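Once you scroll down, you'll see the structures, which are given as C-alpha cells.
The numbers here are math on the coordinates, done by the rules we state, and not lab data. Not measured: the values here are computed from a predicted model.
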Structure 1
Amino acid sequence: MSEEENKYLQELFPIEASTTEIIKKYRSYIASPFIAAALPLKDVKKNVFERKYNNINFKLTSDIKVPYGKNGRLLLTIMTTHAVLDKEASPDKPVILQYSSLQQLLDELQLPKQRGKEVKEQLECFSGASFVFREKKVQKTQKYLFKEFFSEDEKLDGEVTATWHSSGVVPFFESMSYVDIDENGKEKKSIGLTIVLSDKFTKLSKEHSVPIDYGVYKEISSVVGKDLYAWFVYRNNSITEPIFISRESLINQFLPIKEKSYESEERVNWNTLKEQINLIKKKYYPDLNVSIANDNSGITLSKSKPVILPNDKHYVLVTANL
C-alpha cells in the first residue's frame, strides 16, 4: 500500500496504525438467485444439481460437472462483478474477461498460486454450465384484471386464482479459450485466458445483484458460512421489521437433508448453522442484528447496519488492477 493510500485510509478510519492493521475492503457482487440457491457445497460428481427455494426450482447443468465449493463461489463473484461494472461502462458491448495468464486471474481472486489447479477446474465447469429456473406463483386476484380473456356476457366481479409460470435458461459463458504451455515436464502454464460472458448471465447480474465485501467473503473458510454471509447481506436490503425464519426453512435452504426422518442429520445440520451464524456475527459481520431462538425453533433477523453503502469510498472494487 502506498504512503498516499495509507494516509487516506487513516483519515477515513482514525486509528493508531502502530497497534492496528489497516485492512483494505473490496466491493464485489453476487446475483441474488445464487444467494437464494447457491452452488453445491462440494463436488457432487454430477452434471446436474437441483435445488428448490420457495416457489422456484433451480437446476445447474454442465457438460462435465457443475461448479461447486469455495473456489466456484469466488470465481462466480468475480464474474458477476465484471458483468455488473463492465456492462455499465459499455452497455452495447459483450463482457469479456481477459487475463495474460491464469496467475493474473488468481491475483484478482486474491488466491495463492497453489489454488491454480482448483480454479482452472472451476473454469472448465462454468464453461459448459447453464442455470435453469422454473417458477410457479399462485395468487388470488380480481377477475376484472383479466377481462379481455372473458366473453362479454360473463360477469367480472369476484376473484380468480391465477398461476404464473415462468422459466429460463442462463448459460454462464458464451466462450472461453486459453493456451497451456508444457516445457520438458516443467510446471504447466496457462496463458492468454479469455472469457466471454453470456448476454443472459450479464443481464441477470446487472439487474439482480447485491454488493458484498469480497475480502470478508473470501476469508470465511466454511462454504456454508459464505452462503449465510451473502444471504444476510442480501436480506438486510429489504428488511423493515424483524422477521422470523424457522429452523426448517434454514436447513432446507443451506443444508438440506436427504431423509426428513433422519433426525440426527437434521440436528447436526442445525448445529452447524448455529455455529456459523455465531461466527459470522462475532468475526465477519459484527453489526448483524440476528438472534437464535432459545428453543432452537429458528432465528429472528432485524435491520442491521449495511455492509456496503451506495458509493461507499471505503471500498475498492475487487476487479481493479491491484
Structure 2
Amino acid sequence: MLTTTSTRTAAILAALAASIAAMPAQAAAPMAKFQAPGFYRTTLGDFEITVLNDGTMDLPVSKLLKQPAAKTDAALARSFEKSPLQTSVNGFLINTGAKLILIDAGAASLFGPTLGQLLGNLKASGYKPEQVDEIYISHMHGDHVGGLASNEQRVFPNATVRAGKLDADYYLNPANLDKASAEAKDDFQGPMVSINPYVKAGKFQPIVANSELAPGIKSYLNGGHTPGHITYVVESKGQKLVLLGDLLHVQAVQFDNPGVGIAFDEDSKVAIAERKEAFAAAAKGGYLIGAPHLAFPALGHVRSNGKGAYQFVPVNYTQPR
C-alpha cells in the first residue's frame, strides 16, 4: 500500500514523464555531413610527419582492376566495401627541422567537388602554404599535382617543385597534348596548368636519377605506372617511411594479390613487379609505408601472409611526442 509520500512522488514522476513526452524532438536537427579536419600527425625519428587528406573520389575499381569483376567484388566484400570504392587522395608533409617538404599535392579542382581539401587541411594542421620549401611529386597524374596551382598562380609561392624528368618530358610536352585523343587530353592539361607556373618562375627541378633530395629523403625511380614514377624514402634516427606513390590503389585487393594490375598503369608488367618488390621489402624490413590512395591516414606496416600475399596493418592512433 502506497504511503502519502510515495503517492506524491509517483504523481510527480508521472507529470515529469508527460512533460518530457510533450517536448519537441531534437532529432529533427539537420545532419552535419562534414568530417573533422583531415590531417594526421606522427613522428619519425627527429622528423614530424603530417598526412594531409585531399578528400575522396569514387573509383569503379571492378572495371579498372585487371581481373574478373566478380573476384574484385568478392575481395571488396571481405573488407565490407564495394565498387565504386570511395578512395582517399593524400599528401605527406615532412618537417625535417630544417625544411618543410610536401610529397604530392592532391587534385584540387581537377577531379570534382569531393577533392580539393589538402590546402585547407594543411592550414588546419598549423602550417601555411608559404612555409613549404620543396614539393616532391610521385608522378604527374592530376590527382597528385592539381593542388600546386590555382588560376595559373602558384599555391606554394616559395616552394621548388621536383618530379621525375621522364614524367616532365612526357606530360609537359605540348606535342603530346596535340596528338592525344580528346579523352586523353586532360591527362596532359592538368599537369601543364599545375606545374607550368613553377617552370615559368624557375621553381621546377626535374629529378634525373636516384638521389638524396634533402637530408633524410631519397628518390627512387620505379616506372610502370607512369614513365617517371618515383617513390620516396624518408629516414631519421634509424626509423624509415617509404612513400609508394601509385604502386597501389586498392588495398582490399592488391595486398592480398599484388599481381593484380590497374588500367591507370602505363606498363602493368613493370608496375606489378615494382609493387611485389616493394611489399616484400616492407614486410621484411618492418618499416612504415604510406601511399596517396591508402585509406586516410594512409600509414601502416606490411605483413607477409605467405605465398606472395600480404596484409596491410594501419597505424595505431597516437599523439606526437
Structure 3
Amino acid sequence: MRIAIIGAGFSGLAVAWNLLNLKNQVVVFDPFSGGASFVAAGLLHPYVGEEAQRSLFATEAMQKTEDLLHVAKRSLKKELYREGIIRIAQNEKQRKAYKNHCVVFKDVVDLGNDHFLIKSGKTVFCKRYLQGMRLAIIEKGGQFIAEKITELEQLKTFDQIVVAAGASIRDFSEFVQLKLSFIKGQVLTCEIPLNLQIERSLVGKGYIATSHKCGIYHVGATYERHDLTETVNLLNTQKVLFTKAASFYPDIWQLKPIDCSSAIRVMRQGHYLPIATKVSNKVWVITAMGSRGLLYHAYFGEKLAQAIIGNNNSFFSRTNVLLKIDRL
C-alpha cells in the first residue's frame, strides 16, 4: 500500500519504519519544525510518573525502543544515549516502590540516601535519534516531504493515512471526539561547572538530564495548562525549575541557563496510555504519548503498523479493556 504519515516525531518515525519493514510505500509529511520529540530531554525508563510504578507494557516497550535506537545508531554512526538513570525518592511511597523494584524486577539498585539506579534507564540524545531514524527510513526507501498538511483531503490519493502530528492534531476536525488534553513544557539548557558535573541523569521533583555535549545539561520541565503557545520565558522558567530541582540537587543554582525550549505535549484524559487506533475507513491516529513518548512510541508504532496492514484494530480494543481494568 501507499501510506501517508503526518508527523516526523518519535511516533511518526516508528510507524514509518515498521510499515516499510512490511513492504509498503511510505511518505512522511512534516515541515520538521520541532515539536515535543525534538525538545525532549530523552529520559527513557519504565518507572515514569509520581507513583514510581512500572508502566503497563514496560518490558515490551523498552525492548522495542532499544531496537529502534540500534537502527538509528547504525545509520547515523554516532552515540545516541547514555546508560543508567538515577531516581531520587521524594517521599515514603516512592521509596517503598523503588525498594520493591530492586527485588522484583532487579533492574533497580539501591545506592543509599534515597538514590536508586535504574540500570535499564537511558538518556537518549533525541535530536540525534530523530536524525538517525530519518536516515534509516530514507535508506529503506521511505520519503520525506517538508510540507504542512492542514486537511486530510490533501492526502486522498493515498491508500491509508496515519496522523502522528503531536499537538498539531488540534488542527484536524476529525479528532475532536478523542479525549485529549494539552500541556506546555519548558526545558532549560544549562552549562554546569566542571566540579559539579554528573555522569548520569537525575530524576526527582523534575530532572537534570545529561546530553552528548560535555558540560551541557537539560533541566525540566514545567507543566503549564494556561498558555498553550510555544513561547518561552527563560527567567521565569529558571526560577520555577531551579526551585523545584533544589529539593534533590541543592547546587542547581550554580548552573548557567543558556537556552530555553518549549513544546506542547498531548495527554490522554484519565490515563497515561497513548491512543493508537482507526478513526475512519482509511485514517489511523497515534497520539497522547504524554511523558512516555520514548517508552511507548516504538511498541505502539509497531502494533499500529501491523493493524493497518491486517486492517485489524483488535489489539487496541484489548488495550482499552486493560485500561479500564487498570483504572479499577
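When Rg/Rh (Cα atoms, Kirkwood Rh), for residues 133-212 alone is computed for each of 1, 2, 3, which one produces 1.12?
Numbers: 1: 1.39; 2: 0.96; 3: 1.12.
For Rg/Rh (Cα atoms, Kirkwood Rh), for residues 133-212 alone, the value 1.12 is produced by structure 3.
Out of 1, 2, 3, which structure matches 1.23 when Cα Rg over 2.2 N^0.38 Å is calculated?
Values: 1: 1.14; 2: 1.23; 3: 0.98.
The read-out comes from structure 2.
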